[in-house]
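Undergrad: Listed after this line are the structures, all set down as structure tokens.
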Structure I
Amino acid sequence: MEEQQTEELWVIVAAAGESRRMGLPDGESKQFLLLGGEPILNHSVRRLLTMDIVHGLVVVLHPSHTVRFASELLAFDDSKPLLIAEGGAMRTDSVRAGLLEVPDSATVIAVHDGARPLFARHVFERCVEALGDADGAVPGIEVSDTLKRTDRQGKVATTVDRRDLWAAQTPQVFRAAALRDVYSRPDTNGASDDAVLLERGGYLVNLVPSTPANVKITTPADISLAGALMSWEVEADV
């Protein structure tokens, strides 16, 4: 516990996606759709800033949205650094841009999807604790549905054994040196999350059981679901 108190933890919030599956007009982003009366992105940012273990945030946005989000900064407590960076074409490009803004003094870096506004604080804290014997920690839920793999025509090719399968979420937490190392390497292609890069690089990543309430808003139906979960959550940490 004494070692964790000396950690300096920064969070990169990846919010530069183009939201194609949301069906929005060009130039619009799901991050700015309203949830509970304010932009989706604001929920993640505010929740992170209220956590004592978080020292600062870097929010990575599409270049066309940086000015728009800057107008939201007054909505947050300014007692902690809140920086803005411009993202790139790929998710890894955006995280790399965020890393450039994180101070060298950071010992732990978390990466969070801005479209997951309902992550549980206690799960995040457990991920940080899980770094005690690992280089990274990922929240996730056990896969409970039967999984089918199809061919390109949509016909079922096989049923996948779901034993030991987990659906990964964010915030994912990493030792700063390990995350910076894997992002300094030339090949980051095909990485759907940051833990993949650590796995490729030979680092140890722990998995921490999470909650299904940590939904990622991808389609219009997800906004309704998140709204219902928010109403149910009230101030509880689900």
Structure II
Amino acid sequence: MRIKAVIAYDGSAFHGFQKQSHTKQTVATAIESALKNLKIESKIVASGRTDRGVHATGQIIHFDIPPFWNDVEKLKNELNRKLQAIKIKHIVIANDMFHARFDVKKRLYRYYFTTKKPSIFMRNYLAHYDSFDKQKLTHALSMFKGEHDFNAFCKTGSTPTTTIRTISKSYLSFHNGVYCISFEADGFLRSQVRMMVSAAMKCAQGEFELKQLQEQLDDEQIHFTTLAPPEGLYLSHVFY
């Protein structure tokens, strides 16, 4: 029986989502360990991977359970009792053909930051940038909208079948002293969101010109290679 679950996690507690050979401190390892403890021998599949320090409020996973686990609410509660820094928010029985990754239509990431240095209690959950030009940032973000080849906006070492992605939403908002950059797209390359945030902020802070951002978008010249800090990034929603 296939299960679809919505999960949230504190990325500062993990070395990323994906299982790794050198550490057990990953989201996937923690969930699979909890499942195994409940006599469920299943690998989990996620809608996408997140880097070390990156959070999620709406990550989607799927896994398969044996027939004796017919009470999925009890399963959710048992998992939440065993997990730390991970919360199973919702759990439902899905179609046996459902695939958490391949069935995704769009993903929404949000990047939160302030111009005031976060307290020690918030420093793992908010990024910090000094003063910036809001108009330039808004302009820079709008340049990402539409279909582009983001070959120059992904971390080296990744080998996707295509680097073309379509961003349907890219904008800045502000609430209660916190800025939020939102990106919604049909998919993202490895570290693409953090690289786009870093590039847009460099333009907004006068380190680079908007024309240089356009040159990199057009894959003419590389100007930006740094990544925004992971603390402010959240996988917020996955659309199917």
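All of the numbers you see were taken from the coordinates with simple rules; none came from a lab. Being a predicted model, the structure only gives us computed values, none of them experimental. Cβ atoms are built from the backbone, for glycine too; each structure is taken alone.
Undergrad: From I, II, which structure was distance in nm of label points 7 Å out along Cα→Cβ at positions 149 and 165 = 1.7 calculated on?
TA: For distance in nm of label points 7 Å out along Cα→Cβ at positions 149 and 165, the value 1.7 is produced by structure II.
Undergrad: Here is a follow-up. Matching task: 2.1 is the computed value of distance in nm of label points 7 Å out along Cα→Cβ at positions 61 and 125. Pick the structure from I, II.
TA: II
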